[in-house]
Structure 1
Amino acid sequence: MYRAFRTTVKRLAQKLTGQSDVRGFVRQQKLWLSKRIYRRPVSIAELRQRLIDLGVTPGRTLWVQSSWNEFYNVPLRPSEMIDLLRDLLGPGGTLAMPAFPIDQNPDKLFLVDRAPVYTGLLCEVFRRYPDVRRSIHLSSSVCALGPNADFLIRDHHHTIMPWGKDSPFCRLAELDARMLGIGAGFEFMTALHAAECLLFDEVPFFRGVFDGTIRYRWQRANGETGEHEYRRRIGDIRPKRLRRHFGPDICANARLSNLRILAADAKPFIERAVTLGRRGITMYIQPVPKPELFVPSKQSTN
């Protein structure tokens, strides 16, 4: 019934707007309006200092999710933004970004070192940087550059849970990484998904957000090939439902002209998501989060 209702609403919105991609149309309209409201240029020096204030410091591991559409007041090209981040991190720092493939057809060969990403222009430019390492994962691949890059990405294709133990996302927490959402808010923070993976065995509800597995073949540029299988997520989410539970003790917020930046340390961020999940507080609306589904399983290994 819920899915039928959503389909009806979607069709009505498509008819009213004359657009097949209603969400994309709404985003375009918001961006159009934002450009007329926020016109103050952001200097490179100003951006640099704000990033330092938010914890981008030498030697750290930094995770960045972004929307390049929001950089219209920043006088930098994507490559220059990447260079700025790398300069702040120094030679001992590691930069990582999502590299989720555009084409996730499991019947096709996943070309790890060539497949373009849908996670934004900054991520795609970063993927093409010299010496960048990319994890092998058809749905949730990650790119990284720096001393901790290998540790972050090397075991992703050995995991059954996309965002669970030994994935780059949980390893961000192990490295005490800083996470930034630049022009991409709280709802885009992929680390939220670590909760359903870490609680899969413990809390029955989270077993319901996965259905079966996906198996695919992969190949690296050096000719190395293999197969990987991971659990398929089917649940429907509304991440903003969790935002009020991540206060200033977890998430810092800043703004430069139109550009919003969210910053958080990976470990407490993921720990908070897991704690909330145990309490039955989740971003999932489908399956319906009924209280009885959050009673811990007796066979829990966590």
Structure 2
Amino acid sequence: MDHDDDTEGSTDLLSIKLLRLFDLLYSTNSVTRTAEQMGQGQPTVSNWLRRLREQLGDELFVRTADGMRPTPRADELIVPAREALASLQRLAAPALEFDPSSATRRFRICMTDASHVTLLPQLLAHVRALAPHVSLEAARIDEQTAQALQSGQADLAIGLVPWLESGFYQQVLYPQDWVCLVNASHPRVGRNFGLRDYKAEAHVAIAGGTGVQLLEAALQRHRVERRILLEMPGFLGLAAIVSSTDLIATVPRHIGETLARSRELKVFDCPVPIPPFTVKQHWHARYHQDPANRWLRGVCEGLFAKKSPRSTTGKSRGS
């Protein structure tokens, strides 16, 4: 049984259904064949044609010996009608899936220089294996990061970024506690490293960064003052300094263990109780359903979230 479920009546806007009817009838010159292609009975399609004529104020198609032939008005409207139909069909179509094997695009990820050492090499190798035509760009985390994520200039931010709040999603990747990096040949530090050693030895410190603020606040709270002989703007060169001097570096565990694998360094738990933190990936709500962004987040989750027994995803408060 045919059902004419068009309840719009006369309107200034044409539905997808009526536009498709116009397109098919123009091509087939037959109400019967048009009805077959639309999966409707001929009476229903004839009723829709009547509505289409009423809305456009023209007969549009006239019965002849050669079938239903278009009027000049129909000839005039067929191109814009087909363009409108194509646009509406694109709007109604599901989003295209991201195919990493054929994609050719660049992902921009905001991260700290510590992540350049701990995360980026593994991420790059994995992306190259899955998506050979995709490239990566590492950008700094700074006061412009939120705007970059919102505008699409950046795809993800990975790190400790507590100011990314309203409008952002976040996922815990892995927890971080604190360790001390020590020269493996340190003249005064052997198999153990305690609070007395920490206070007595000279230190190399990293300036700036949210993690460093946690460290400094904890040291102040426990009334531990470091004797800092060298301050560096980032982690680049830190392993070379520690492995060639007797200076102590207090760093998040992931960066400490990564640096120790490539140098003659020893890693000790920090004797000062410093609050741990979590490394997260952040993205803007505008791109939460974007197939390419979802793929990149999935890659990062698969590579790094396994380090955490409780990986959670959620929208930041204030969203």
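Taken together, the values in this text are just the output of simple stated rules run on the coordinates, not laboratory data. As the structure is a computational prediction, the values presented were derived from the model and not from experiment. Cβ atoms are built from the backbone, for glycine too; each structure is taken alone.
In terms of mean count of other Cβ atoms within 10 Å over residues 99-106, the structure with the greatest value among 1, 2 is 1. Of structures 1, 2, which gives 17.0 when mean count of other Cβ atoms within 10 Å over residues 163-170 is computed from the coordinates? It traces back to 2. When helix-only ellipticity at 222 nm (-39500 (n - 2.57) for each DSSP H run of 4 or more, over all residues; to 500) is computed for each of 1, 2, the one that comes out at -9000 is 1. The maximum of Kirkwood radius over Cα pairs in Å over structures 1, 2, that is, the highest value, falls on 2.
Here relative contact order in percent (Cα under 8 Å, 6 or more apart) was calculated and came to 18; which of the structures 1, 2 was it taken from? Corresponding structure: 1.
Ranked by distance in nm of label points 7 Å out along Cα→Cβ at positions 59 and 243, structures 1, 2 are topped by 2, which has the highest value. Each of 1, 2 could give mean count of other Cβ atoms within 10 Å over residues 195-202, but the derived value 14.5 comes from 2.
Tell me which of 1, 2 gives 4.1 when you compute distance in nm of label points 7 Å out along Cα→Cβ at positions 115 and 187.
Numbers: 1: 2.6; 2: 4.1.
So the calculation was done on 2.
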